[in-house]
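Trainee: Below, each structure is written out as structure tokens.
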Structure I
Amino acid sequence: MPISDQIRILCVDDHPLVREGINALVSAETDMTVVGEAENGFDAVEAAKTLAPNVVLMDIQMPGLTGIEAIVEIRKHLPTAKVIILTTYAGDEYVKKAMLAGAQGYLLKSAVRKQLINVIRQVYRGQKFVDPEAANQLAAHYGQEALSDREISVLKLIAGGSSNKLIAVQLAISEETVKGHVKNILFKLQANDRTHAVTIGLRRGIITL
């Protein structure tokens, strides 16, 4: 197939072995080619501007600019580019943030070998794809009341080891108000305690470290 007719792919991941594995999978296909690689979000944006790929394979957690932030920037310059998230995270908030940023696909790395090539073709044709495990997480939390921005801020500070007193100082609110936020967080996340709430928040992608 002429190069001009192939699906042009940009692979973005901070792990060289992941990029090598994807290259190996794609190189066996006649209708697609990897035109470039990037190991962080900043480089991904620049590579996308230069190479104009049809499909961007994007990791979420990377140094500097996250995958979600990179999607937003790439789509400002290449609104027609399709983005597929490749990640180890199946949390519902990760999926929501990715799709809201403009991703058309969400695939877990554990399924890359079996599904990536078909997902690339599917997304390139204009369809959307969400990994079944991630879709299950979306369904499991559908309709649950989301944490407010202030509650997310409190949860991040709890994850950083701050006490209620210190959180109150950092957010310029009373300690009683902090206690109220913590109570709401535990209720909304159905968590047993502060540590459990942090674990749930990290797993779902509500907060990141």
Structure II
Amino acid sequence: MSFIAHRGMDNHNLKENTIDALLYCLNQEYISGVEFDIRITKDKNIIIYHDMLIKDNAGNINTVKQKNLSEIKNINKNIPTLEEFLKKVNSQKLLLIEIKEESDDFDIFIIKLFNILKKYKNLNIYICSFNYKLIRKIKAKYSQYKCGLIIGYLMNTNNISNNLDFYLYSYNYLELINKDKEIFIFTINKKDKLRKISTNINNNYYIISDNSYLLI
């Protein structure tokens, strides 16, 4: 098995999905890669950020899509753009990008994303999403990238057989695992869960964890 740092979390006090956290994990020998989330802003910049909503300094809550990048940076200067992070990566470890896009209006998102990624062909990039339509469209248009579907939280259980490159399974969906492709399992933070996975899966797989240092 190999360990992927969930949102760049591990044995540190840094904020998740920040450049410092992600780079810290990439520098740890026992970690094989990092997972992080991306969203698109109102002015079509791609940032590394998990939540759909963001609270401004006045306490108002809006979606990320309703805020320009400058406004988001004013709220929290440590929220990076995707390109700000990729520029600093000097590693062939796995970069697992989860696209957070709940709507079906994602064509501009895809164009913006791949205008960035084409500058970093030297990096080991995997792309995933809960959005089945989105990830299928990406795979059809950009077949050179490894693309995977996330299965969990009652989502995508009917889409396990597909032409994508890998699967990401929630721990609660181990019985659905299809072993014909690369497998990622999230989010595993306890050794008892890790033992259960090791018992049920014999081939190589990736464990996505907030604390890989406790599981090795």
Structure III
Amino acid sequence: MTLEEYILAHIDPEGDYLHELYRHTHLELLYPRMASGHLQGRILKMLTEMVQPKQVLEIGTYSGYSALCIAEGLPADGHLYTIEINDEQEHFTRPWLERSAYADKITMLIGDAMQLVPELGVTFDMAFIDADKRHYTDYYELVLKVLRPGGYILADNTLWDGHVVEEHVKESDQQTQGIMHFNDLVAADRRVEKVILPLRDGLTIIRKIED
């Protein structure tokens, strides 16, 4: 038994619906590794339960796995807005969200978060960023503007397969450059508290302390 198998055997199960979604993600979509999966999904649910947010923003829906885990942890009056920029993803993801037990807690929007978020007119208690790494700093600043003081940002993939500690990163590797720029920005940002969890590909938890 591997350490990962041991961990998964000693945490809450992901549930049949999420298991089927994860399986179909691998069968039908490119880059299935982008889906959160069992361990991170349970962490997202528990963090949501801890924060008890009324309004949550997700940037980067992909197959909907993380959205469902966040929605599972929402309070009775909580709601999640999840934004996916790839319109070709909608035909797969929307049915999985709408057939779920949390359909009434989720609004899926297709388009550019930079344009859509300001139009929502919502102040958020929590946000999950898991989209184009080249634009992480843009998403971060966008979210901070609509996040209440004391609210939380969860940013995924912030260790980026360990590439963030490489001495020489190619200029053409804009994904790695984007993550490194984001990490440096957050580390120096006095508006927030932050910690990086070495979970899967890195999960940064950020708490806004002032506007």
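None of the figures in this text is laboratory data; all of them are computed from the coordinates on show. No experiment lies behind these values; they were computed from the predicted model shown. Cβ atoms are built from the backbone, for glycine too; each structure is taken alone.
Trainee: From which structure (I, II, III) was helix-only ellipticity at 222 nm (-39500 (n - 2.57) for each DSSP H run of 4 or more, over all residues; to 500) calculated, if the value obtained is -16500?
Mentor: Derived from the structure labelled I.
Trainee: Taking distance in nm of label points 7 Å out along Cα→Cβ at positions 7 and 175 as the criterion, which structure among I, II, III has the greatest value?
Mentor: Largest calculated value belongs to I.
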